[in-house]
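J.: Listed after this line are the structures, all set down as structure tokens.
Taken together, the values in this text are just the output of simple stated rules run on the coordinates, not laboratory data. Since this is a predicted model, take the numbers as computed values, not measurements. Cβ atoms are built from the backbone, for glycine too; each structure is taken alone.
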Structure I
Amino acid sequence: MKDHGSIFSDPANAESKKEVLAEVARMEERRTAAMNRNDVSAMSEMMHESLKYTHSSGHVDSKSSYVGKLREGDLRYVLVESHNEAIELLEPGVAVATGKMSGTVRIAGAEKQIAGNYKIKWRKIEGHWYMVEAANVSLPS
């Protein structure tokens, strides 16, 4: 198994591991806040065009289809609580955040309680962090 802890030991790398972890943690906070405000613009800005978002139902959305659901009101966040458990750096400019999420969403007008684990893959492109993959798994009721 490759030791990713050493990727930040190169003096040519301007960012320290601690700084990168803090940046990704801030992106996770922004993501949860944007969900709770149903701020489609803020959420869209965080998503890369190549995003694949796997819902706990198993359905997979692209950025376009996910943002479309938000914009049309087919998916609304009533209240979401996110508890980030870990952020792992896979390589320079690539990180994975994992945690638990719970709350209430409105899907096609019907409210639904959600509780599950999430994994978000972030990639830094041209100085900005973007969500490139998301996967959610429901916890047993």
Structure II
Amino acid sequence: MIYAGFWRRVVAYSVDIIPIFTITFLIFYFFLGFDQALIDFMNSDRSLEARKDFYSERNTVRDSSLIFWFVYCTILEASAIKGTFGKRLLRISVVNRNGDKISLKRSLSRNSFKIISAVPLFLGFLWVAFTKEKRGWHDLIAKTYVIKN
């Protein structure tokens, strides 16, 4: 197996998260009231109430994007394509130690453990750049590998 390096994985992540965040933002902006919270925030001399509403809406957009990204990654990494569209574009796959596709349970585990990789200054993700097998903490815990196709 040829392991996918840090920067290739970062680009694949970017290819996935940018459209997810953009779509989520647009849905909230045009249909769920984020536009009004933004307008009120900009026009209110930053009053406490306007800031509270804006930050609440902003956090909802962020959290919704992350939930959508989590579900998207979990399902696609366990699918026959072995990864997200960003990973597919960068020609990388998430596999088990035999090079086979991972189960939905393992994918759920892998994506859940990304929280552990992220919390201490993203060290679990940076770990990929410094290990022979290019595995993040979430890969080590879930027993997965990200390889070049």
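J.: Tell me which structure, out of I, II, gives -19500 once helix-only ellipticity at 222 nm (-39500 (n - 2.57) for each DSSP H run of 4 or more, over all residues; to 500) is calculated.
T.: Values: I: -8500; II: -19500.
The correct label is II.
J.: OK, next. One of I, II was used to compute distance in nm of label points 7 Å out along Cα→Cβ at positions 34 and 58, and the result was 1.2. Which label is that?
T.: On the way: I: 2.9; II: 1.2.
Source structure for this number: II.
J.: Among I, II, considering only relative contact order in percent (Cα under 8 Å, 6 or more apart), which has the greatest calculated value? Mind showing how you got there, number by number?
T.: Details: I: 23; II: 28.
Sorting by relative contact order in percent (Cα under 8 Å, 6 or more apart) in descending order puts II first.
J.: Comparing I, II, where is distance in nm of label points 7 Å out along Cα→Cβ at positions 26 and 130 highest?
T.: Largest calculated value belongs to II.
J.: Who wins on FRET efficiency 1/(1 + (r/R0)^6) of positions 42 and 82 (r between Cβ atoms, R0 = 35 Å, to 0.05) among I, II, i.e. which is largest? If you can, show how the numbers build up before the last one.
T.: Working: I: 1.00; II: 0.20.
Structure I comes out on top.
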